[in-house]
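Multiple structures follow.
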Structure 1
Amino acid sequence: MSEKQVSTSVIRRLPRYYRFLGMLAENGVQRISSGELSSKMGLTASQIRQDLNCFGGFGQQGYGYNVIALREEIGKILGLSLPKKTILIGAGNLGRAILSHMEFEEKGFSIVGIFDRDQSLAGEQLAGLSILHTDALEEFCQAKKPLVAILCVPKMASQDLVCRLVALGIQGFWNFSHYDISVHYPNVAVENVHLGDSLMTLCYEIQALENQRQK
């Protein structure tokens with residue numbers, strides 16, 4: 001089965017497999033069965049086998065999976081070995097927090113530029129890079145050719161910014177703004193991060209648990 005035919009739900013489970021296998025390797029586990037992995041991850045063994053079979057056969061009958069080898073294969077599927085040049089736009093509290101706490105290189109990305117529209121921030125050092133004004137985007141992108149942009153800007157500032165970035169060759173967005181990029185640019189990859197939506201989902205789940213207890 002080609003990667004284009006793999007469902008989004010399977011793709012979204014791959015990073016979780018990668019993370020769990022990494023923890024197992026750190027604890028000295030050399031091999032594991034789908035049944036053992038399922039008990040640790042809260043998935044069924046058949047689901048794990050089906051997910052991994054989308055990309056080929058990684059296990060052996062009676063042996064299970066080689067933890068390190070499987071993790072390396074999943075890393076290749078995710079493209080982690082080829083870091084994508086990435087720029088971050090918006091050097092405010094959110095942007096700074098992301099740069100401080102996210103290990104980008106391990107996740108397949110390399111931060112090559114940081115931008116903000118606040119002229120007073122220009123030249124300030126952040127994560128080993130000098131913050132540039134957004135007016136420098138065209139010149140920078142033409143020289144460095146980044147593929148990914150992290151948007152940590154308000155929705156009102158996003159529309160024109162995204163238009164500029166797509167024209168400059170940006171192919172993917174980690175989008176913390178509330179601008180719906182995919183509607184206007186269906187041919188770029190977008191991963192939306194809505195912190196408010198996540199909190200409201202948690203609120204619903206808590207309410208659902210309370211409702212169950214009251215029955």
Structure 2
Amino acid sequence: MNRTIKGIIFDMDNTLRSNIDFEVMKKETYAFLTSRGILPTDLNLQEHTTSTIIEKALLTNRMTEDVIKEMWKIAEKHEIIGMQEAKLEHGVVELLESMKGKYHLVVVTNNSMKAAEAALQDNSIMEYFDHLIGREMMASLKPSPDGFLQVLNVYNDTLSTEWISVGDAWIDGKASIEAGITFLSYNGDQSKMNQMGVFPDAQIKDIRELMQFI
């Protein structure tokens with residue numbers, strides 16, 4: 001790339017490490033919300049992630065504080081289970097070691113801060129990151145660009161064009177692109193991304209290929 005890169009934003013699940021069953025999480029969250037009469041029973045789940053279902057539910061303005069807390073407990077339960085004994089993606093430590101001190105390294109995840117911090121610490125990679133943004137810190141979850149815009153606000157001496165983000169899901173790409181940040185798809189479902197209007201700047205199969213773009 002013919003420009004200076006100053007920072008990299010990483011998704012966590014299936015990018016750095018994870019073993020979360022997102023399909024089960026999504027279905028359980030949706031079942032809870034329909035049982036409470038918050039969402040209709042005919043929603044096409046193929047077009048949604050857990051985060052977009054939650055966002056849709058919140059927008060109904062029909063949820064009490066207790067219902068909201070119960071909903072988030074479902075997500076956190078699956079996140080904590082998924083963090084247990086999950087392994088790092090191959091090459092992650094090597095990549096982070098080569099970038100530490102040279103770039104701003106940030107994690108933006110829809111996971112709770114508790115689950116994200118546990119995941120990074122359990123795999124001994126917390127020290128590599130300068131900043132972590134979990135869902136409690138966002139006004140809206142990915143695919144909203146809010147988390148990415150917060151990164152740009154924290155590092156306000158940088159431009160969006162001086163950042164790259166890497167993730168596996170269309171929600172990562174949409175959030176990144178809407179924030180004006182170059183997006184690399186890491187082992188992502190390209191047809192699904194394209195279907196959702198997300199067209200990555202590049203695709204990588206090995207996380208260490210990221211170095212080719214900075």
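Which of the displayed structures (1, 2) returns the greatest value of distance in nm of label points 7 Å out along Cα→Cβ at positions 108 and 156 on calculation?
1
Taking FRET efficiency 1/(1 + (r/R0)^6) of positions 52 and 140 (r between Cβ atoms, R0 = 30 Å, to 0.05) for each of 1, 2, which is largest?
Structure 2 comes out on top.
To test your reading of the models, identify which of 1, 2 gives 13 for relative contact order in percent (Cα under 8 Å, 6 or more apart) when calculated.
Derived from 1, not from the others.
Determine which structure produced the value -11500 for helix-only ellipticity at 222 nm (-39500 (n - 2.57) for each DSSP H run of 4 or more, over all residues; to 500), calculated from the coordinates; the candidates are 1, 2.
Going through each structure in turn, the value belongs to 2.
Compare percent of Cα pairs over 22 Å apart across structures 1, 2 and report the one with the greatest value.
1
Throughout, read-outs are computed from the coordinates displayed, never taken from laboratory work. Just so it is clear, the structure is predicted and the values come from calculations on it, not from any experiment. Cβ atoms are built from the backbone, for glycine too; each structure is taken alone.
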